[in-house]
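Below, each structure is written out as structure tokens.
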Structure 1
Amino acid sequence: MKKTISLFRRALFIIPLLAFFTNALAQNLPGKRDSLYSDILKEERVIQVLLPENYKPGSEEKYEVLYLLDGDSNLKSIAAIQQFAQSESYMPPIIIVAVFNTNRDRDFLPTNVAGNAASGGADKFLSFFKSELIPYINKSYPTNGSNILFGHSFGGVFSMYALLTEPQLFNSYLAVDPSFWWDGNYMNKLAADKLSVSLQSGKSLFITGREGDGLKQMGIPIMDSVLKSKAPKDLNWKIAAYPDETHGSVRLKSVYDGLKFFYDGYSNRGVEFHPMNGIVLKDKPYTVYFFGAPKSARYTTDGSEPTTASKILEPENSLMNSVKLSARALGRNDRYNKSTVGEFKIGKTLPANEKPKNAQSGGFHYSYYEGEWDTLPDFSKLKPIQSGIANKDFDINKLSRQVNFACVIEGHIEIQKDGYYIFVLDSDDGSKLFLDDKLLIAYDGLHGGGSPKTYLVPLEKGFYPIRMEHFQKGGGVLLKLEYVVPGEEKPRPIPVPFEVQYSSLK
């Protein structure tokens, strides 16, 4: 048995070395190559810095930093995982700093043992992070002071060592298949000693390994017992074991799940409910819809910040009278728990009009303009280049330009039954929606599409003047108007039918 364990541990030394030499041949790592001389380590240290894809030099945006140990062999794969998690709105854009190796046994391992003369330099390497690398990154790049540390195998040992000895350096610690067996389970003993004190709120630890014998060989179950008995209440921690993985392949799921764990509760949009605002009638109930994960958000109706004691935001929420709706996801990390506020005020049903003379159904009237704007222009000062009927043959994507243009779409909309209507407006870039000369939705400025704005309004059978203003500066073109009509068994937004769109002959 001892011989088997010995061979296994030797393999753990060989695997990172093979990865290192294989990756040394790799070209074109993403990001920028940088370096700094370390007075602590007495050597030049090479790093690769990957900024967010949409970062604009000179902007005031600041980002969290993910520090990767074994950075030269991990950057490509982990950068791809991070970008995927970001694209799925599980996390924000971040800076990735890949720290290249010079002597990983020396740097990652906290104690010196016979048979590995280089080991035992983790204290100095941690001092390098504390006094040289992190200050350099904070000075040279747009950071916000929040940091994550990733380590795999011996790197996982260092990640745990950093948490136990310098917990203030990082907010989150990811230890993937860490070699807690090192030096007679030294890390498990250190954890039992160090975890008795508070680590400051907001610290997170995610440890992963291979299900079965692999987990035991690495000493992870012992760490699990220590954490269960010793971890302070202000430490958010989790241990995950994955079946059918190798010591190397386990990184894929570990990084993805670890990032989701650290950013639990994050949303780049906040909690979304619809309608977002509106006019309501006294003592006439209305429904607010929530499409997020079940029981993931709470709400109040007086504008106060929701807490765990507040009502659960359900898929359908029946409200009545004036409400200042405040909704908030309550994940592990409070800094990502953003509130969304909507206001519903008691008013009156907007009065309908008779059908205008010379009005014909089949589409609203449109006017097309050219120019360069960052916000909607004053159309009263502009002369349209083109105009016509936005009927079923009209396609905004086939206008003369796809950048630097604007349009006004207006006419009358026929409302065929009384009740609450939800109007839905989505655009890229800015837009506004007016009904009966009342501004319902203001979605101005430069932005992408995919985040529609909604408004609830009580209407009666008849005709209402309607007007949409839109401009497009660059990128994709999008202008979409939909509505939810009352009385449907399964309410859903639909495009406004052409038969209720009217334009007047001019």
Structure 2
Amino acid sequence: MSTIVAISVLYLVITLGIGVWAMRHTKTSADFFIAGKKLGLFVMAMASFSAAISGWVFVGGPGLAYNIGMVALWFTFPTSISFAMAWYILGKRMRLLADAAGAMTVADAIYARYESKAASGLAGLATLVGIVLYMATQVLALGTIISFIFNISITAGVIIGMGVVVFYSIAGGILAGVYTDAFQGTIMAVASIVVFVMSLVVGGGMTNISRTIATTVFTGKDAALPQFIGPWGILTAMVGMSWFFCLSIGIVGQPHIVTKFYMIKDMRKMKWGPLMAAIPGMITGLLFMGVGLVIRYLVLKGEIPPLSNPDDAISIFLLNYTHPVIAGIVFAGITSAVMSTCDSFINIAAAAAVRDLPFAFGKKFSDKQELYYGRIAVLIISIFTVLAALGLGAQGIALLGAFGWGTFAAALAPALGIGLNWKRATKEGAVASIAIGLGLNVALEILKTLKIYTLPHGIYNGTFSLVVSIIVFILISYATSAPKLNEKMEAIMNA
């Protein structure tokens, strides 16, 4: 355990060092929010991948595979498709918007496209609400991991972890964030390969793992469950396909991913971005499935007792079946996954607070004011999120987790992903799509949590809300007058 602690402390020191370095290079609000548009391709690709892979992949992912089987692959399969899609659909246009319109946020892009303060204001609201609520789940996950590593309370773990995140976020803004993301993404990719190989060794190979799972009677069941290793696991095709749809299409509405397109220095190299971002995403999926399945195998073999909490799968495997050095590296990788999501979300939420919402109400700050208030916003948002995370019970955290990917997908993907590629899209369609996508997904999650109503056939709320949002966006755009794009926007959409 001392080795794990030492490696984790070293990791925290490195991230603090990155924050100090970034602080010296952060002079303007553009540096703070979009890294001064000077990132290289590797840093940009690894940062966008790392920001997308939050704590649920390393902590919740193996637990999901352990619990429901191979259907969990439909969480990982979309990775390569979604990253390639985001780069192809939005990459070049978002980067051009940074130059032509000074765009720094998703709401900036929405305003540049539709010239509607209502649309940009709603986008800012959706961004701020979704991030603050969803980040509370990440904060609690971060505290849980650190409390396990250092054997301290979850409250102390939350404070220590967020203290590090807040330091380099305030000091260096997104510049610190993207470089820590790149560092963290590298850790995640390497750790995933090592742990996946070790899971195969422990289980005697994937063939042996699969055969054992398919032929052994599950605890509490009267028979084996061979479907566990089938394409849909113990769930249905509808569940898998709904996850696949939202996790692939919905990436173009994820602010912590698409805003990184503003930051790349050389657009000529963007063609390599999809490949560079997708490969580590696919590698991470190996850990997701490998650990989950081998823990199920070990339970069925009687080597470990059934898990009372499926999310313990990764911790049990690391502590009992890997070398302490490897365990330390992976735990640092898990910490990095959560922290990378937190720092991306904090800076994007700060931008929404000091740029997007004031602009919607006719207020615009100077560059120095944005930098100053942006740093204050990071601190305030972080404190509020920590208090929310510590003050909520299990039901509250479960509800907050639902405001993640699906909320951003339903609220922002049509107006941004379709809107920047379809000249017929109108501001009325964008306003309706954002409002309905956000409101519908929130309402469905509340109804599900309160056990009042649940969508049939296991359909993911985010998928249903995204489909409705797309339909509304297209129908209202056709029902209203075609827009006349300004010269800059016309050139960007023709690029």
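Tabulated data
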{"item": "Origin of the derived value 5.8 (distance in nm of label points 7 Å out along Cα→Cβ at positions 102 and 454; candidates 1, 2)", "result": "1"}
{"item": "At a computed 2.2 (distance in nm of label points 7 Å out along Cα→Cβ at positions 86 and 134), which of 1, 2", "result": "1"}
{"item": "If percent of Cα pairs over 20 Å apart, for residues 278-461 alone is computed and equals 72, the structure in 1, 2", "result": "2"}
{"item": "At a computed -23500 (helix-only ellipticity at 222 nm (-39500 (n - 2.57) for each DSSP H run of 4 or more, over all residues; to 500)), which of 1, 2", "result": "2"}
{"item": "Origin of the derived value 0.10 (FRET efficiency 1/(1 + (r/R0)^6) of positions 158 and 366 (r between Cβ atoms, R0 = 41 Å, to 0.05); candidates 1, 2)", "result": "1"}
{"item": "When relative contact order in percent (Cα under 8 Å, 6 or more apart) is computed for each of 1, 2, the largest belongs to", "result": "2"}
{"item": "Of the structures 1, 2, the one that 133 was derived from, the read-out being volume of the Cα convex hull per residue in Å³", "result": "2"}
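Rule-based calculations on the coordinates, nothing more; no lab input. Everything numeric in this text was worked out from a predicted model, so none of it was measured. Cβ atoms are built from the backbone, for glycine too; each structure is taken alone.
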